[in-house]
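Colleague: Next up, some structures in structure tokens.
FYI, it's all coordinate maths here, none of it is from the lab. Source: prediction; values computed, not measured. Cβ atoms are built from the backbone, for glycine too; each structure is taken alone.
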Structure 1
Amino acid sequence: MPPNKHALLSASASERWLSCTPSARLECEFSERESEAAAQGSAAHALAEHKLKRRLKLQSERPVSVYDDDEMEAYTDDYADFVMEQVIKERRRDPDTQVFIEQRLDLGCYVPESFGTCDCLIVSRGRLHIADLKYGMGVLVDSEENPQMKLYALGALRLYEEKYQIKKVKLTVFQPRRANVSTWETTVARLKKWAVKELVPRAEKAFRGEGDYCPGEWCLFCKAAVKCRARAEEKLRLAQSEFKLPPLLTDAEIEDVLAKLPDIKKWADEIQEYALAKALAGKEWSGFKLVEGRSVRRYADEGAVIAAANDAGYHDIYKKSLISITEMERLMGKTDFEKVLGGLIVKPQGKPTLVPDTDKRQAIKVSDAKTEFS
């Protein structure tokens, strides 16, 4: 299989095809399209790979990307710092500790024709630590029972288990833009039990395109989601049978609706975007038409505007503002920033937001909320 070809059952999409086994084959009917977020993530991974290689005294040429900015520079530094801390810690325990960056893993003995590339593997006597950089910020990623990470671990164990007598496995998701560093520890025995009981039978069904469609949070990045009938039926059922006026709903019904609202909103937006794209390509939708949306005035040429305004005697045409706190902190460095401006920075109380229990933020008391936001 060529190294640049995507596996039908990729590790990165494993939560989706494990939960909805026919989805992988259905996605094949849709063209591959890299989103802006995915391209930015690829750029961050390339930069992080370079930084880690340089810190490990390996040859590497710094990648150049249109997405390079101060934020990416800082976050990839944080990732490299974290990985090197783990490496140093393991090398103190075992001097023969090895580090592998962007390690390609063959997953074929568990998942048909599958492979994956792991951001970082740290292998030492009796232990395996996998670190995965997640540059996205839309979805908080947890390492516990994370199928992508478990698949990487199984692939790495095929390469290094015997040589290093590995018994314990540590999986870390490093998601800097969400201030999320999630680590989960497990055993080789537990991973292999999961592989036999759940992974292999579901992977075989997914490879054949068998099983029932099962909509859920894993639909988020599915290429077929916008036209998936099972997902549409689930959303329409909720809208038709449960969207009564709030006073007529029971507390249990409201809780059920709250949990499903984000995905319903996303699904509705996807349908609208899909229909618009088709309309722009020439399709006519019954009962709808294309019109020109509202637009905002802008200067055609700022240099010419400045010259014309000055010639007319108008000179007070500029606004000045402080750079952002984040930019100021990077300009000064964290130590000087705290010394010079630490006492002048305030963080206002955030607006109360209702989120699922799984959110890692601490709950606020109702009495406190009433006092702060009345």
Structure 2
Amino acid sequence: MRKIAVVAAGGTGGHLFPAQALSEALIARGWRIVLASDERVAALSESFPAEERIGLSARTFRAGDPVGMALAGMAIFKGVMQARVAFARIDPAVVVGFGGYPSVPGLLAGISQNRPTVLHEQNAVMGRANRRMASHVRAVACAFPVLEKAPDRLREPVVVVGNPVRPEIRALADLPYLPPEIDGSLNLLITGGSQGARLLSELMPAAVAQMPEDLRNRLRVQQQTRLESMDNARRIYADANVKAEIAPFFRDMATRLRQAHLVVGRSGAGSVCEFAIAGKPAILVPLAIALDDDQGRNAKVMADAGGAQVAREDQLTVATMSNALTKLLSNPERLARMSAGARSIARPDAAERLADLVEATAAQGRIA
């Protein structure tokens, strides 16, 4: 019988992508995967390689909301009971949590049954759900060398493994960065992110339009843009004589990353790690409303390594972005140095590192 690993992850891509990458690594080692999430789990992508999906009751709450806290407590208790019943049936060898409130019931059930448990934090700041779980699981892994707001009392030291990425992104680590040639084309990739995408959708076309004409004529822009902003973006790029491909979502992100000379995007953990693995110089725009400024901390890790410039929303204008684009795209040597800086923090083998930790923790077995 192959061992079963329960992967507990929230419903956002930031949690699910690394969970999927780990699952694929474990499957290659002979494991079976069960996905535990909240009751929306049935609506998740069919591409997740789980042989079974368990929908658990879960709910979040806002600080200072006693009614919300009470409702969340009841929902999580129900989810824990659901998970305990499911775990008694499937007998998982390990439970791995990736953060977000939907991961809490599965992890709590594993802890309550004395099963081996592992927690992975994707950001440079530990998320609130993970903070509550970290002191109770057997092993904690993280993506960056910096991990702020982790509890002081942990069973073992935090293990830096990186952020597991999809195989097609992992393959980019083996490709050299080729800076733009003098008078050659300039490939600019602009990603939106699932949150706060309106700012980049509206600001970036205007910023590009203000760049010097000689650079605009060489530009090839690929931009993820909100659906309602697409027509305006196309008009601005056309008026500025810039070749641009606009879409709400790019499914072939690895190909586009490979071709890019410079990327502009939010600084969610997944984006920062993918840019680093691909060795792409970046202008990172942290989401201002992100809890605990986790995106700002992620961006700082890459900026401190020399791989990115950080553009804070409260200081960001069309003119400042246009100036930053102009300076970077006019300097191939600096882009090459930034590429090396980005790659210095990359851990392309993160999925394998995390799989090693999961297997070592699972080998400890249940505590009587």
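Colleague: Quick check on the output: 133 is volume of the Cα convex hull per residue in Å³, derived from one of 1, 2. Which one produced it?
Modeller: Of the structures listed, the value fits 2.
Colleague: Figure out for me which of the structures 1, 2 the number 3.1 belongs to, where distance in nm of label points 7 Å out along Cα→Cβ at positions 251 and 299 was derived from the coordinates.
Modeller: Structure 2 accounts for this read-out.
Colleague: Among 1, 2, considering only FRET efficiency 1/(1 + (r/R0)^6) of positions 67 and 291 (r between Cβ atoms, R0 = 30 Å, to 0.05), which has the greatest calculated value?
Modeller: Details: 1: 0.35; 2: 0.90.
By FRET efficiency 1/(1 + (r/R0)^6) of positions 67 and 291 (r between Cβ atoms, R0 = 30 Å, to 0.05), the leading structure of 1, 2 is 2.
Colleague: Using mean count of other Cβ atoms within 10 Å over residues 27-34, single out the structure from 1, 2 with the greatest value. Kindly include the intermediate steps, with their values, before the conclusion.
Modeller: Numbers: 1: 10.1; 2: 16.8.
The maximum falls on structure 2.
Colleague: Between structures 1, 2, where is mean count of other Cβ atoms within 10 Å over residues 19-26 highest?
Modeller: Comparing 1, 2, the top value of mean count of other Cβ atoms within 10 Å over residues 19-26 belongs to 2.
Colleague: Matching task: 37, 21, 11 is the computed value of semi-axes √(5λ) of the Cα gyration tensor in Å, for residues 147-218 alone. Pick the structure from 1, 2.
Modeller: Corresponding structure: 2.
Colleague: Tell me which structure, out of 1, 2, gives 0.05 once FRET efficiency 1/(1 + (r/R0)^6) of positions 123 and 227 (r between Cβ atoms, R0 = 25 Å, to 0.05) is calculated.
Modeller: Computed on structure 1.
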